[in-house]
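Multiple structures are listed underneath, in structure tokens.
Coordinate-derived values only; no laboratory data. In this text the structure is predicted, and so the values were computed from the model without any measurement. Cβ atoms are built from the backbone, for glycine too; each structure is taken alone.
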Structure 1
Amino acid sequence: MRFNFFLTLASVMVLLLAEMKKADAQMTVAQPIQTKVETESGIRFFEGTWEEALVESKKTGKPIFMDCYTVWCVPCKMLAKDVFTRPEVGDYFNIHFINVKMDMGTEQGKVLNDKYQVTGYPTLLFLDGDGNLIHRIVGAPTADILLKEGGRAIDGKGYSSMSKAYEEGNRQPNFIQEYMDVLDIAGEGSKAAQICLNYFKTLDKSKLKEREYWELFCKYVKDVDADVSKYVYKNRAEFINLFGAAAVEKKLFQLFSNGAYRYWKKEGDSGIFDEKGFENYVHQLMKKDIRGKEQIIMDARMAYAMNTGDWAKYVQMGTDRLNDGEKSDFVVYNWALRVNMQCNDTELREKAAEWMDRMAIDCDRRPQSDATISLKKSFLRVADQLRHPEKKDKNYRPTITISGKIAALTDNDNTIKIIKKDGFFKQTVDSCEAKLDGTYELKMKVEKPGMYILECQGGQKVDFWAGTEDLKVDFPGFGKAKMRVIRPMYIHIQGGKDNEVINQMNWEIYQNYQLMGSISRPVYNYSGLVDSVKQQIASQLTDVAGKIVLDRLQHYAEVYADREAVLAILMLLKGEEYEETVKKVVDNLSKLYPGSLALKDFKAVLAQRELAKQGQMAPEFSCPTPDGKKNFGPQDFKGKFLVMDFWASWCGPCRAEIPHLKKAYEKYADKEVAFFSVSIDKSNAAWKKALGEENMPWEQVCVPQAGKEVMRLYQFSGIPYVLILDKEGRIVGTNLRGQALMDKLEELVNGKKTKAAKSSMMMVR
């Protein structure tokens, strides 16, 4: 798909001329798209403190369900995304429990971590109102298992009560079998295994031929020397006839594998290897009829080489096995991970990196799929870490060089700045002065890969993606000009595949800026139109131009769906018509970059977008009036429809919109409609001066930090931004200006639907 900018421009200008000819006629505009409202489902988590949760538990009589998670735990995130959000899970847990999420990395989390002896994540705890343990789940259960274990906690059959019953002598078969399941899911598999062996001692061994007891044996017995294990091996033919060769051979392989790992005993920071005992076990094992016994021995030898620190032997064995045809992705990947984490020898690390290279090449020979591509990336990533040991440090941050030249230097300001973009907030992270020849160089430590701004001489700017690759950016500079004209310009970034995406995005935005100017100039220079008609025509045409650039960017989002920097484009694709594309690309990125911090941040943006959509309750805030005597926020106008206008004194389109707001106020203010203007001015003085000039007869407030937090809450990046809330405080209209605002109010107040359009002409921050 290719786009022709000038063809698009010509088409828009034809539309412009047509609009001029019918300027005196009644103009019809498009109806805004209604956003589908999604109902909340899944577990609703308590928002108060831990102490408040305990109080609420006692007050309601409901036990506490606590999700013990960490921010770095991938299974925790999968559990939160795929299980906690299930409607059936939410229905049960919201009724029966006070649900609490606890980040175990916080101070409160560390206290609870010690109290309940949490050793892995996720761990799910069921507690009474006094904080006493009822039940626990270690690991990430499926929805069905979570519901089952939640039922155990409610029915008094959880870990604590069953452990007490066992200690008190309960040995009923049904109880014992259920108790082993409880111990297993509570992370006490070794205890369950011992109880299982004790239980089998009370039974005739022939009971193993019944499926119920065979399944218990397969699930819990780990000891190859146990009498029941010897019985199964001795009578393997009979068991194969009963349960199939695959199941029996798999269990015997597991038992004899467990036996091979018994000869290393941990002591302090090291351990003792009973090499003689192990070699005797190998001798005996080779006499056994066990499928895969050679693999058992090789795996054990590599494990003991690792435990004893003999990495030369470990790597040599791995290389030999690869040469002999070992192709298991999981096995070889884990070999390399162990070398990466524990071995410091450069030559041995290089050999392990070559394992990963070979596995990556093997991926190229397979049918290509998302899974195969992701697997190849994982192999290459570990290979890179093996060759660059500093990258295995979780605190490692790459340093990139940003260099270039300013063509035209000024007399006093030749500063180059790197500005970090964090949502709606910006912060200078580094800077330098250009040399006399105009060249500059910055060393940037990339704390978080993502979008940044490179600024030259306080005015010329370019968005770029900071990752792991060096960049070169040249600026034209302002030179000796007495007057600096700061307008969007296209500045090319050299370096990195991610910045190919950013270059394309910047180019499209630059072209759109030119298109906007080409549209607005002839409209406002046309003498046959009154100003209000000019503004309306320009607004409609800039809508068309804005839609053109967004559709182009949608195309590039699909083209570059495998690059992390495509997130910069997704940030611009707001609205129902782009939701499918955004979701598709995000899902793909989640597979390719599971640890991406930039992707994590964008998912948080998507979550906030959902909260700011039509049909959702408007986010609350409260800010002072000009005299500072009162505070107002959208929540203070419930019972009326609310027109909420975000603006600033410095924003020309905002000031131009005020007459339209006054017109709406005159018509609807006495018809259960309130008006509320929210300034994002940095200067209170400038805001108050503008208020005196505009004389708006409705409530006014100014938000702190130039409105950045409010912009985040409502997910807009330009002003004026006008919303309408219904009488309950739900968002029922967004980005409404001029006639579109009047039409929406007419629909809400008098039930008269008219066609309306949203304007996209804003002052962008």
Structure 2
Amino acid sequence: MSAKPDPDKQGLSRRSLLIGGLAAGGLVVGWSLWPRQYRPGLAATEDERVFDAWLKIARDGQVTVAVPQAELGQGVYTQLAQIVAGELGADWRTVAVQPAAINPLFANDLLARQWAPAVLPVGADRAGEEPMIADAIDKLATRSAFMVTAGSTSIRMFEEPARKAGAVARAMLCQAAAARWDVAWESCQAQDGFVVFQQKRLRFGELVDEAAALDPPDPVPLLPSPRNILSGTDQLRLDVPAKLDGSATFAGDVRLPEMLYASIRHGPIGDSRLKALRSAGAKAIIGLVDVVTNDRWVAAVATNWWAANKALDRLAPVFVTSGSLPSDESIETALAEALRIGKGWQIDGRGSLLKSLEKSAGTRVFEAQYNVAPALHAGIETRCATASVRGGKAEIWVATQAPAAAREAVASALGFSASDVILYPMMAGGAFGRALDPAVAVEAALISRQMGRPVQLTWSRAEECLQDHYRAPAKARMIGAIDGAGQLAGFAAKIAAPATMREQLRRMVRGDLPYQAWQEAADERDPLAVEGAMPPYAIPNIAIDHYPANVGIPTGRWRGNADSYTAFFVESFLDELARAAGIEPLSFRMQMLTGQPRLAACINGVAAMANWTGGAGGEGQGIACHVARGSYIAVIASARTGDRGVRVSRISAMVDAGRLINPDIARQQIEGGIVWGLAQALGVATGFEGGLANVRRLRDANLPTLADMPEVQVEFVRSDADPGGIGEIGVPAVAPAVSNALFSAAGVRMRSLPLLSDGL
């Protein structure tokens, strides 16, 4: 039976009913004062028809997919569009993308649950195991339009709603075609941008007017397998052509009529306030228009950015800071004291650790201490935002991982309602968690209001380094007990680190200043501060403890997050324990992999890739593994000694990330994560003196160059499991694998990141 279109409908009728079932978790919120239905938020021209919150189709057949996650270089524009287009049956050559508007439909419930342990009371950490808590979190995320890109959640959260969106549009197009042909719509197929029935075919563009006015079937007819005609295949990235020819628009590329350019200076880390300026020299700068001051910063506004930044040099702002200024010594002291005399919170564990540590029946107890320095985000693009504030309205162009939070922050700073702020999310030239904070958007808006003209604010590289929210420094006391049979009977990780996630949320949600956020979070337990410290091995007795530390610097989310240092602690120490037990490191891990077949497959696979010998034959080799966010990885680093010392010659990685949407992009992400892990192992750290970071240029961050790069091998375990996280899993295991390889090659154990920071 064919469906007949209703001529009175215009393509949006009953769409809110459809949309209410698209995104996972809590979209129909049973709160009396909160809407139960949501409109798509997609704008359409007269030649386009909106099908749901995810896509619209034009009369010429072009399919435009609204992507609710920020494009940070991770390929999310391509992969989510690929899922939608595959279920739709679109021709990939006709697919385009645009950032999704802020909408509760796109709330990232998965990330909200992932972050929940940082704010839930003791005893309620495992939100996923508590249905009532999980449901409440989902509803809160929906109500606040929690559209956040972080934690390798984009595909895991949005694969299903993206599939449903494509499937619904496909069914509606088939219904429209079936009505013309007077056949059952279920007998029609959509492929390559056409609806087909036997020898008959119609282009999508010919059907959009009729199709958009129809009611979708219930239930949504998904294709039999997620591996549809596009998903699981290497498709050209949609963002690559524009990035190659320079036409891609980033925040710094925005140009508006009468726009001015601004540079900014802040005070030292802490409660810093502007005290004085010199003005005589600045007035001589050609192009300087004005100077805008705030209690905590000063900005120069000019007809070009160079003039604005030069004017700030001449202004030589003076700040006064309350309290002590952070230094390398104060950070080290804070971590050491937290570990020595602070209150520790057991975050995870099993068995009886104390009993396993008893030195009886041949049990040997080993201890080691590890350190990790603060690190820079070091994105290629410094913080930048363009703002136009006029007539009680504001428009903001900014690369942000949290658009709703950024909009709220701008509205609050201006005294506007959120509905009076339009935010345009831009692609980011590297963010890695830094773009979770909205400060640059707020500053640009305040400057624009004062100037009465559009203003583009760009932070200098030095300002980016000085005002970063750094990867948390950490110190760990590791304890292991090996019984008389050479088995690892007990394992403990006591980790001192700031409560970074609690600090991050205070800045994002409450709008706290950085020093306020870290001071209030200083003594709070944060399970995410030790995320990844629970080993994936069958060790009978384990305790993972967090010792909150007030390190006196702002810290934030970072690619790999806490896993980036906890994996270094765990996998480096396991290497030490293996050698103490007299067992080669790979076999030591394999014998503890009960119930972990996916990780075992990764270890076996990477051993074959790297020709694992354990370091025989003059080549040092180190192995490290990690499990996080539904993905598994094993990494082997190979190192050789030569006239120029020890050099890492090859890094091999075997990954099980479940079902891959775009294998080529997945490979890019793992390779990028390996480079990031090498940067963590070799550099990207900064010291502090007088409240200021001492690294202020990329060339001083000791980042790896092309000449430094070893051969990189990446392979994937073929899997039909649900997709796991890709963007971060490549990072954590690299530094410990390299450290273990250097020990294998040179016999020197390095327990600090960056490696060699303590010398040889």
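Summary of computed values
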{"item": "Top of 1, 2 by distance in nm of label points 7 Å out along Cα→Cβ at positions 109 and 661, largest first", "result": "1"}
{"item": "Top of 1, 2 by FRET efficiency 1/(1 + (r/R0)^6) of positions 381 and 405 (r between Cβ atoms, R0 = 30 Å, to 0.05), largest first", "result": "2"}
{"item": "Which of 1, 2 yields 9 [relative contact order in percent (Cα under 8 Å, 6 or more apart), calculated]", "result": "1"}
{"item": "Mean count of other Cβ atoms within 10 Å over residues 501-508 - structure with the largest value, from 1, 2", "result": "2"}
{"item": "P(r) over Cα pairs in 10 Å bins from 0, in percent derived as 2, 10, 16, 20, 19, 13, 10, 7, 3, 1, 0 - corresponding label from 1, 2", "result": "1"}
{"item": "helix-only ellipticity at 222 nm (-39500 (n - 2.57) for each DSSP H run of 4 or more, over all residues; to 500) from the coordinates reads -9000; which among 1, 2", "result": "2"}
{"item": "Answer label among 1, 2 for the case where mean count of other Cβ atoms within 10 Å over residues 181-188, calculated from the coordinates, equals 20.5", "result": "1"}
